[in-house]
Structure P
Amino acid sequence: MAKVIVAMSGGVDSAVTAALLIKQGYNVEGLTLQLWHANRTNQKGLESARQVAAQLGIPFHVVDARESFQREIVGAFIASHLANETPNPCVLCNRAVKWAQLINFADAHGAEYVATGHYARIFQTPDGKFELWRASDLAKDQSYVLSNLTQRELQRSIFPLSELRKPEVRAIAQSLGLTVSDTPDSQDLCFVDHEDYPQFLRDYAPAATQPGEIRTINGQLLGQHQGLAFYTIGQRKGLPAFSEALYVLEKKSESNTLIVGTASQLGSSRFLVRPVNWISGAAPTLPITCDVKIRYRANPVNSTVSASSDGGVMVETDQRLRDITPGQSAVFYEGEKVLGGGIIRADGR
C-alpha cells in the first residue's frame, strides 16, 4: 500500500487522521513540524504527537521548520501589521511552510501522499484536475484556510476527516484509547499566546504600536488610540464614548490616525483582492458571479468578481459588508467548490 506522511500536531484531529489511514491499509509515518514561537523553544504538542505515534505503532519524525516559519510567516505577519492590515497567517502558512515541508519530507522518504486533519474535501475531475470542496460538516469546514493551495499540493494530499463531524472524531479517538481524545481545539495563533499578543506587537512591530489620534470621518478629535496594530476594521471595543456607538472605519498610517464612525458609515460593497490563487491553476474568464467569504467565520455573500488593472480582482458584493478588512483572505466559492482566494487590499471606497 502507498506510504503517507501524516502531519501530527498533538491534537485529536491529526491523531485520528493517522489511525484511519492505518485502518485503510496505508503505510503511515507521523511528522511534527517544530515551528517558531515567541516564548518557547519547543513546539507545543510535540510530546503529545510522539506519544500518539507510539500508541499507533508508527514511525515518528520531527522536522525543525523554525527558520522558514519565522522568515515566511512571522515576517509577513509583522509586515502586514506595519502596513496597518489585519493578517491571517494560517492561510499563508499552509502552503508556504506546512505543505512545503510535508511534501519535501515525503519526497525524501519515498512517500506518495501527505495527510492532515483538516476538514475539507478533495475531488479529481475526469480531466485530471483536483478540486477543493467544503467539508461535509460545514460547522468545522476549513476550506477557507486551504484556499492558497495549488494543484501541486492537492494532488498529493489526503483529508481523511472530510466526511466526519467532530464528535465522531472524538468518539474514534476514545474507542482507540488515544490519550488526545479530549484535547481542546486550538484557538490562538500558534506562535504567540493570546495574553502575550499586545507585547508581541510592541516587541516586533513597534512602529505600529505608537499612540496617536482618534478622529471621526469628519475630522473631529475624540481621543488617543494605543497603537494602530491593536485595532481592526469594524472593531467597537476600546473606543471613546460618543452620542452613538463607534466603530473603526480606517487606519491611516501616514498620520498614525484611527478613523472611527457610526454603524451607518461603516462598510462597503467593493474591495480589491491581490494576489489571487486560483485552485485550478488558471483564472476563469472574468467577470464571474460567485459566493465570497471575507473571514473564516463569515457567511458567504453573492458577489461579482472582475479583473482589476493591478493584476488582482475587484469584488462587488450584493450587500454592504461591515467588516471588510485589509490583510484578511477573500475566498471564492461556486457552491461547495473553492475557486480560489487572495488577500483583501482595499475596500474600494
Structure Q
Amino acid sequence: MTLRTPLYDSHISLGAKMVDFAGWDMPVTYGSQVEEHHSVRHNAGVFDVSHMGVVDLEGAQVQAFLCFLLANDVRKLDKPGKALYSCLLNEQGGILDDLIVYFRDFNRYRVVVNAATREKDLAWMARYASRFGVTVSPRKDLAMLAVQGPLAIEKVQRVLEPSYAETVSKLSRFYSAARAEWFIARTGYTGEDGLEIILPSHEVVDLWDQILAQGVPPVGLGARDTLRLEAGMSLYGADMDETITPFESGLGWTVVLDSSRDFLGKNALVDQRKQGVTQKMVGLLLEGRGVLRHNQRVLTSNGETLGCVTSGSFSPTLQRSIALARIDKSLEGGGCKVEIRGKQIPAKIVKYPFIKGGTANI
C-alpha cells in the first residue's frame, strides 16, 4: 500500500491525477502540466513535497559527523539558518543521495533527503552515528510545501504572522528562518526564487488552503520535473546513483577535497581526479522531431556510442526537447545524434542550465 501525505484528500478534491512515486501516492498534475509549469516560471505555484525526508541530527560532535559523511564541507555553515547542498557518498565515491543540510546551531543540524532514498539514508547515518554520539531523528510529524516562482515570496508573506513575514522577506538564498516548529528556507528545485516550508503535519492543510486563496495554483510532480530539468538540476536515480561519482555528474563543485578533512569516498575521488574523469555531463537540444528520454543512446555523427541521456523531456519554456546526458569527455561540443525509436536524430551539445532567471540561457 502506498503512503499518503496529509494533503491527499486536498489533492483528490482538486482533481489531481495521482501516481505512485517512491512508494507515495502523489499528484502528477491537476489538469494541465504545461500551465502549471508556466505558472511557476511567470507567477508562482505550490507543491506538496511532504514525501521528502526531514531528519534532525543532534550531538556535541554533529559537525564532525557531517564532515565525515558528506562530500561538501559543513564547516562553511557559520551562521544559524545557513544551508548547503551536498552529496552523500559510499566508500567508492558513488552517490547515495543528494541532500540539503541546514545549520541550526553547533549541536543541531537538519537535513532534507529524497523520498526514494530516505530509508537507505537513515540506515547509512545510523551506521556511523554512534561513533560520534549523534542522535538521528526522522521527523515524520512534519509536512513540507514548496512555493516557487517570481511572486512566491510575496504570496507567502501575506499568510504569515507579520513579524515572521518580515523575517522571511529578508532571507538570502540558501538561508532559513525558524519559529517554533515552523521552518522556512529560501531554497527550491525549479530554478526560480521561492521558499520551502516545513511545519507540523496537522497545520499543513490550513496553510495549503491559505496559499491557494492567494491565487497560487497547485503544481504536480510532472511540472516539477520539467522545471528542474530546464534549470539543469539533477534527479537522483536518473542523473546520478551509487555507481556514479560527483565528478561524473556535473557536481564536482559540491566536493571539497581539503587535505585536513577525511570523508567517506574521499580516497576514491582523489584517485579519480588523478587518473582523470572519462565522462562528463552536458545539455542536449534536439534538432529534429521527437522527445528526449532517459537511457536513449547519444552517438557521434558516425554512429559510435558517446554515452546516454540521463534526463530528457519537452521543455514548455523553450518549446523543444531538451536533455541532460553523460557522454565521453573527449567530445568538446558541437553536434551529435540521439537514437529515438531506432532513428538517429540530430542534437546539439550545449551548456546547461537551459533556463536562468526565467529566460533562455542557450
Structure R
Amino acid sequence: MTRSLLITGGAGFIAGNLVHHWAAAHPADRLVVLDALTYAGNRATIAPLIDSGRVAFVHGSITDGPLVTALLADHGITHVAHLAAESHVDRSISGPGAFLDTNIHGTFVLLEAFRTHWTAAGSPDHWRFLHVSTDEVFGSLEPHDPAFHEGTPYAPRSPYAASKAASDHLARAWQHTYGLPVLVSNCSNNYGPYHFPEKLIPLTLINILLGRPIPVYGDGQNVRDWLFVEDHCRALDRILEAGTPGGTYCIGGCNEVANLDLVHQLCDLMDELAPELPVRPSRGLIRFVADRPGHDRRYAIDASLLQRELGWQPQVTVAEGLRRTVAWYLAHPDWWRPLLSDTYAAYLDSQYAQRLNP
C-alpha cells in the first residue's frame, strides 16, 4: 500500500537522514517534509531530493496549526514521523522557552491536526503517527545500573529532556484517549553525516581541522550509547512498518563509550585521514572545561524489545561508524563550512572558550 509520509524537521540531522533512507527504501511512497529551517535545519541536506521532485518541501513550523492542518489535507498524509524538535541541551539551559514552545506545544498542534485529519478519513487502521524521542527523558545511570528500557520511569534532568518527556506523555495520552495510532521511540545518542556542528562529534572534527581547542566537559567520563544514524533510520522504518500502535520502542547502538575515549578515537582518525592538519597530534588540542550544569553521567539503552518483536538490531560499530563519519565530513566541507557563521563562532566562544582551564 502506497503511503504519504510527513517527516517533520526533515532538514535536520536525524530526520534528514531518514528522508534519504525512506526515499531509497520506499520509492513508491510520497514524501513530504515540514521544517522551520531554524539554526539546525539545513535545506542543503535534502536539496537534491527536493530539486528532483522526490520530496515535497514545506517551510514552516509545527506550531502553526492552520499550516499543519492544510498540509495534512493537501498531501493526503497517512503516516507521520515526528522528529522536529529543539534538541541541544546547552541551548535549553540558556534559553528553555523555545524548547517548551516547539517540543511541547508543537507536538500538541501536530497531534491535534493529525487526529482531526485521521477522524475525517474514517480513522483508517493502517495510518500511523511515530513520535521520535530521546533516552534523556529517563535521567541518568550510575556505572553499574541496568540500561534504560521501555518500562524505565521518567526522570528528566534538563529543560530539553523535560520538554521531550512532556511531548512523549502527550503522544501516549492522545493514543489512549482518542485511539490515535501513535507509536513512541526513545533513542540513544546519534552520530553520522549531516550532524550540526555544535554537537560533540562534528564539533571535535571541525575544531581539529581549524586547529581550535577541543572542549571536553568535566573529567570526560560521561558515558553515552552511540547509535549510527543509518541504524536509527532502519529502526524507525521497522517501527512504522510493523510496530504496534500504543507501543514504545527503545533504540540503542549497544556502543557505550566515555566522551573522552570518543574524542581520542576521533583525534586518532583525523591524524590518520586528514591531510595538513594545523596541529598534530590532534590530542594536543583537548581542553577540559567546566562541566555542564546537571550533566547526566551515563546513558545506555536496552533495545531487546525492538530486536525481539521487529527483528531490528544495530549493524554499525562505533569504530566503523566514526571512520565513516570522519570520511564524510572530510569529503563534504561544502555542507558544513557555510554553517560556521559569525553567530555560530560567537556561540562557541560564549559556551566554551570562557570555560577553558588555564
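Can you say which of P, Q, R returns 48, 41, 25 when Cα extents along the principal axes in Å, for residues 13-132 alone is computed?
Derived from the structure labelled P.
Out of P, Q, R, which structure matches 18.1 when mean count of other Cβ atoms within 10 Å over residues 149-156 is calculated?
Label of the source structure: P.
When distance in nm of label points 7 Å out along Cα→Cβ at positions 45 and 85 is compared over structures P, Q, R, which one is greatest?
If we compare distance in nm of label points 7 Å out along Cα→Cβ at positions 45 and 85 over P, Q, R, the biggest value is for P.
Coordinate-derived values only; no laboratory data. As the structure is a prediction and not an experimental result, all values here were calculated from the model. Cβ atoms are built from the backbone, for glycine too; each structure is taken alone.
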